[in-house]
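Some structures are shown below for you to check.
Coordinate-derived values only; no laboratory data. Bear in mind that the values here come from a model prediction, so they are computed numbers and not experimental data. Cβ atoms are built from the backbone, for glycine too; each structure is taken alone.
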Structure I
Amino acid sequence: MHRLYVAVSINIIAISVIMLVLSLTMIHSAELSIISASFLMLGIVMLPIGLGMESSTEKLLRLKAQGFEQLMRRVLEEFLVFDKKPIFCPSSICNTTSILIPLGRANIRVNKIANRLITLLDDKVALMLDIPGMKELAKLIRRTNDISEINDNMNDIISSILMLSSNISVSIEGADYVVSVNDIRISISEDLGPYDSFILIIGGILSEQLEKKMSVKSIERNGRSMKIVFSEV
């Protein structure tokens, strides 16, 4: 969607409707009615074009997301960790919001996670990678344990700012956090599983809000809806 075209077309439609109503009811000007109707048709034609048009910024972001997912495939293939669930580490624990991919056990146990490609997480060796876009999104995240604030913040970022879904909700079931996503507007990479960019962004936001290390417990997909269960590590 090209936001500039959509904004311009909506304004043209609104102004044209107002002028058309005034010309027919108060001014009684045939010329103004014709002009208003013409601009109304222009706005109606522009709106679907704007909705279907991809801006240069959106193209660049899509290419960056594709590049990240290609990198993830190479990493998962190289280290043979397709079956390992990602662990989300907030910036309050790691230096930046990160995903940690467990590789195996270590002979020592550490309390502080070093910001390195291969790092130690408690008594585990793990790969440490940045989540795409989280440095920018971190400025918008409110750190809270209140479930209603978590819902509001998640919806604001995912639906309103990123425009990736029309509805997203977070609930607590026992010790787990369940994220339900409806009307997903992008394709999800089935072969990447929990390492798809969309899922990583959701996990990163949730981990950052709660300031806790979180892990993906399960993912259920049903058409354009998805249910992701996270648990604290």
Structure II
Amino acid sequence: MADKEREKFYIGKLWECLPDRPTGQPKGDESPDFLVDTPEGCLGIELTRFYYPPAPGRQPHQEVQALKERVIDMAERLHAAAGGPPLYLNAIFNEQRPLTKHSVPQIARSLADAVLSEEVPRSAGEPSIHIRRLALPDEVPHVCLHGSVDGNDKLWQADAGGWVQEIRSQHVQAVINEKMRTAPLARTRCFRLWLVIVHDFLNGTAADITPEALANLYNHAFDRVLWLDPHLMKATDLHGVSAG
């Protein structure tokens, strides 16, 4: 991962949400990306960002985007009519649940209800929040809310990059396989080696990891593999078997 500032952001998020983090502080390096001095020896941490592979055959983009925007516009009006405060909202839609003209009103109502059920930020100075997945309609699995700058300005937006794809175990294993090529060199610099796969859905491809992928046993030669959702403040161990 070449972007050092983004690397620092990701490692900071990892340290914030990892209860069993080492006592030492990560120091930037090249291979691996970070080194941490621990009582047991030097820990190496390699970061890699997940990119969903291109998928063939989608609905026409203009049609999809028009339906998304119709959902968002209707949900914003329902939210305001119910007395909801001005917000900045970013919504990512799910490609596995295609939209239709008939489904728009119900999805919009469910989205508005989900926003109304949350303790939302009332100003730009308050932290942004992500609505709980279970509270959202299946068609809109990721919603981020920011407080209004002046208490009046608001903007609700749908993602423009396509539907949310399903990340399955074969996608994750492919990333691990690629990073295993550099593991022998990285191990010459450290006693233990972790691989952190970063899923930055706000700055990358819209995709969501499946329960199947989280529960899978992966073949790898790392001491630990973690799936990091930096904006959700969540790091999940991906278990595996030794690749030798």
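The table below lists the values:
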{"read-out": "Label whose coordinates, when helix-only ellipticity at 222 nm (-39500 (n - 2.57) for each DSSP H run of 4 or more, over all residues; to 500) is calculated, return -9000 (choices I, II)", "value": "II"}
{"read-out": "Highest-scoring label, criterion being FRET efficiency 1/(1 + (r/R0)^6) of positions 117 and 149 (r between Cβ atoms, R0 = 30 Å, to 0.05), among I, II", "value": "II"}
{"read-out": "Which of I, II leads on relative contact order in percent (Cα under 8 Å, 6 or more apart), largest value", "value": "II"}
{"read-out": "Label whose coordinates, when mean projected area of the Cα convex hull in nm² is calculated, return 14.6 (choices I, II)", "value": "II"}
